[in-house]
Structure 1
Amino acid sequence: MSYGNTYLDDLFLTEGVMARRCAAWVIDLVLVAILVWVLWWLLALLGVLTLGLGFGAMAILPAVPFCYHFLSLMGYATATPGQQMLGLTVRRNDDLGPPTALQALVTVLMYYLTLATSGLLLVVALFTVRHRTLHDLVSGLVVVRVRAMEALTAPGGNWNMRDGSSSL
């Protein structure tokens, strides 16, 4: 099902998304740091209790951020916890359905590749329709507001933005 690509549709879906995405990134950064910190202590305790044999499990710590993002995109909300807190969701750009596993994998890999190259490529979002970053463009995904998606999928297709009026 296609929902069109008019300027008002894009504005309705992505109004305020850039600022929310930045704030969500900070929230996710803090959550990942807490998760890694807790896991580090648990694995350190395991290492001590196993007289050093368990310290090899520390090798999983670098995979934690990747798993956090990938599993979040594959979850019911199709968003990281930070994005969920700020009313955002990640959807396919063409039909606004949930991302496929391949799309989630590609977007997370490209996201970390972008961060590894100084993160400057994130500036692309300032110049694209729907404020899509490079990893969004490559994977075919878009970040939209949950309230806009709820209005879009309401019974009867009650998406009133087409006439320019919205209370969202």
Structure 2
Amino acid sequence: MFSPDLLQRAKKVLDLARANGVRIATAETCTAGLVSACLTSVPGASETFERGFVLYHQTAKTTGLGVPESISKAHGAVSGEVTRALAEGALSNSGAGFAVAVTGYAGPGGGSVSNPVGTVYVAAAGCKGETLLKRHHFDGDRDAVRLAAVAAALELLLRRIAGASPAASVA
């Protein structure tokens, strides 16, 4: 289902989390569980992957993980602020040590002048330290954007876990 490259990235994330004795959670909108599915496609993922939240409808972001409605109203449902709040909400609503969140416009509709179709925000949070946030713009059809978002989420999560690990190796 997933490319060997994506599965290798997922394995690196899981191995590093396992080495640090922490679990992982996800909060996904436009990827609708693909990050979770990619992580759990790796044998042994159940030791490290704790849970995933799929919050597809805009109201689910507030009711599901406690993102204040005022953040969505002020910045939009697809924004760095909402994505950061989703990652941090996934931590607060789980026993995970790290969480990654993804929001975006995979298309074919949606988007705006400031966030056109293909725009994806990814945030990676840990129980300690700063939450990393990155905005991307991916080309291609809906599936291409969603798979690129999975790769971006795994990369940012790997960076976040490695940044918290004294003996991290992400090669």
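Every number here is computed from the coordinates shown, using simple stated rules; none is lab data. From a predicted model like this one, the values you see are computed outputs, not experimental measurements. Cβ atoms are built from the backbone, for glycine too; each structure is taken alone.
When you work out mean count of other Cβ atoms within 10 Å over residues 47-54 for each of the structures 1, 2, which one comes out largest?
Working: 1: 11.5; 2: 18.6.
Result for mean count of other Cβ atoms within 10 Å over residues 47-54 over 1, 2: largest is 2.
A value of -16000 was computed for helix-only ellipticity at 222 nm (-39500 (n - 2.57) for each DSSP H run of 4 or more, over all residues; to 500); which of 1, 2 is the source structure?
It traces back to 1.
Check the numbers for distance in nm of label points 7 Å out along Cα→Cβ at positions 15 and 103 across 1, 2 and tell me which is largest.
2
Say we calculate distance in nm of label points 7 Å out along Cα→Cβ at positions 31 and 127 for every structure; which of 1, 2 gives the highest result?
1
If you work out mean count of other Cβ atoms within 10 Å over residues 79-86 for 1, 2, which one comes out largest? The partial results should precede the final answer.
Working: 1: 20.5; 2: 23.4.
Result for mean count of other Cβ atoms within 10 Å over residues 79-86 over 1, 2: largest is 2.
Please state which of the structures 1, 2 yields 36, 16, 14 when semi-axes √(5λ) of the Cα gyration tensor in Å is computed from it.
Source structure for this number: 1.
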